[in-house]
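The numbers here are math on the coordinates, done by the rules we state, and not lab data. Note that the coordinates shown come from a computational prediction; the quantities given were computed from them, not determined experimentally. Cβ atoms are built from the backbone, for glycine too; each structure is taken alone.
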Structure 1
Amino acid sequence: MNLFAPSGCARLVVKIGSALLVEADGCVRRDWLAELAAEIAGRQRDGQRVVIVSSGAIALGARRLKLAKGGRASLEDAQAAAAVGQIELSRVWAEVLGAEGLTAAQILVTPGDLEDRRRYLNAAATLARLLSLGVVPVVNENDTVATEEIRFGDNDRLAARVAQAAEANGIVLLSDVDGLYDRDPSEVGAVHLPRVEQVDAATEAMASSGSSSGMGSGGMASKLAAARIAARAGIPLAIASGRSERPLHGRHTLFAPETTASARKAWLAGGTVEAGTIHIDAGAAAALARGGSLLAAGALRIDGAFARGDLIRIAGPDGAVARGLAEYDAGDMRRLLGRRSDEHEALLGHAPRAALVHRSHMALL
């Protein structure tokens, strides 16, 4: 798959590190950012939808507050810098994307928003709706409330998690190097690796754990960790240089997914404890086999007490056919059993969701 071709990658997550976005003196690299925004706008016109994962809030806030060590001298400094810098970061993105006729949306997340199933569904639904409207989501970790114990720690890994929630087809991590080399790229004879099939011990031995700019929290080691997350989810990931004239078209290292895109649903099929079961008729089971979502019209009975976002089993006349995340709690599902979609709002008293279990959050067994 060519992540750099909109025709081959319908949804792309692009991560920008602090060193690319902020100069050493703490000022925004506005000209570079404007060029990137123009490149993103061209992709949007070609039909590709882009999610931005943007660092830079701490670096910008530290400059405004005159904090030592780029705002990373202590957790309290980092949280304060993030609170101040995030306003500036959001304003800059809104301006450069707005100049290209694009609307930006800010999304701040913590690990719980993408690890807790119910909150994950909410984040995924928000991303899906924004992308369908042609909006460019700009995502960052909510460093103002994140702690050392509960945080992603770097936006490389965050980008991999966001890609899963956004159902992205690829990830590009823009860095200060154009990919992975077999040794430190500053060494004579260092060889660029255009493709890596698997992140193993030999691959990790090539990585440096440091951040050369001193502003970010990542390095090549964190990018390899992100590549491993992406690979297990069936999403290809590229590391490319943000220093090139057209960073989304330049030389890069592509990390291949472990399997096809169905791997992103492997954790659903893999068997954590199920909170309940939906029994469905033969017609609904056939629709699921064809790749459809589970609609209420084909549901017969609900077993168990579960909440929206819980993992549930879907059973047809011949046994279990799928596992997925519930879009409604058990009580609401029982009210909708066998009913048509156009009846749901009257039955529930609020705008309904599209399905009992959406195909994006379902794995066939």
Structure 2
Amino acid sequence: MWLVSRLVIIVAMQVVAPLMYKSAVHPYWQPPYPLDYIPGFFPQPSWELFSHWDGKWYRSIAVEGYNYANDGNQHSVAFYPLFPLISRGLMMFGLPFEVAGTVVNNLFFLAALILVYSWAKERHGINVARWTTAVMAWCPFSLYGTVIYTEGLFLFLTTAGLRAFDRRQYVWAAVCGALASATRATGITLLPTFIFVAWQEKRPLTAYIAGLCVPLGLISFSLYCAITFKDPLAFVHVQKAWAQPSWWYIFNDAISVGKDSLIKVVMVFGGGYMLWCLRTHLSKTAVVYGFCSLLLIIFSGALMSVSRYAYGIVSLSLALGWLFSAQNRWGYLILTWFAILLFSYSFNFTIWNWVA
């Protein structure tokens, strides 16, 4: 599943896009341009194609370090440190950032698929495990498990943390939780998940301690910002530089059958409805984490990439995998549609069109 789905992405990005564009690409958006975009760009087969959009920010962090000023402009401090730190470590072996970042994300995404397969098999049997793996691998937003983004690392850490907590391995759950909160803001939702499940299931004190360890990654980043930029919440304050749509706009656009907005609504609110319907079939840990993550996404205000953030909630893949295992025909049909969209999203990402 991992290999074939990644080959679809590679063919779209490294073969089809360069063949179709022998002259400059003209994306649909206007200036200001994203970081490191050069007008007149046309795609050529290279590792650079994997580093568009957020990848350029992670490159800036890995190569030059963080920058920030409270001037209303975009700065790299908006991006959490663990992924560029690991990429920087791999660069010490002589790899350029574009290679290191791509390798890191892909290997962690493969590890996440293996973990979610194992977890689903333990809880629900091999059929659900296979479908869950297929959903995670072929969802069009799994593109971000191959290009230089944090999806692979984040899915691995959150899946490992949730599975460890489910198995009462609290040290491993605490470590993965702390690392997840140093990878992306939504990693913090492991804290209420662990605390609530520990209370509901009357677990020992170590379960609560595991939950309280989750914010350590975020706190460490905040301390770094306080020492370096004299602002412990620099990573929060800088977010205002990125324009974000409102839910009012998204709902109106979805009603008008705006494709991107419709996908956002379906993934967030449809995903929440699916979790609620399957709450008795999935583990309590997965269900609580799913709802906590969806609530954070809904009220965070960072709605431009809400579809990608929803994909990063492993509980939704588990729920959809369980659903498809019971409805095979629908599963095959939707996975075919997923594969087509995965190819389309990969192509658009290559030519600097916004995907998620």
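Each of 1, 2 could give semi-axes √(5λ) of the Cα gyration tensor in Å, but the derived value 39, 23, 19 comes from 1. If relative contact order in percent (Cα under 8 Å, 6 or more apart) comes out at 14 when worked out from the coordinates, which of 1, 2 was used? It must be structure 1, since only it matches. Each of 1, 2 could give helix-only ellipticity at 222 nm (-39500 (n - 2.57) for each DSSP H run of 4 or more, over all residues; to 500), but the derived value -19500 comes from 2. Here mean count of other Cβ atoms within 10 Å over residues 15-22 was calculated and came to 14.1; which of the structures 1, 2 was it taken from? Traced to structure 2. Rank structures 1, 2 by distance in nm of label points 7 Å out along Cα→Cβ at positions 119 and 255 and report only the one at the top, that is, the highest. Sorting by distance in nm of label points 7 Å out along Cα→Cβ at positions 119 and 255 in descending order puts 2 first.
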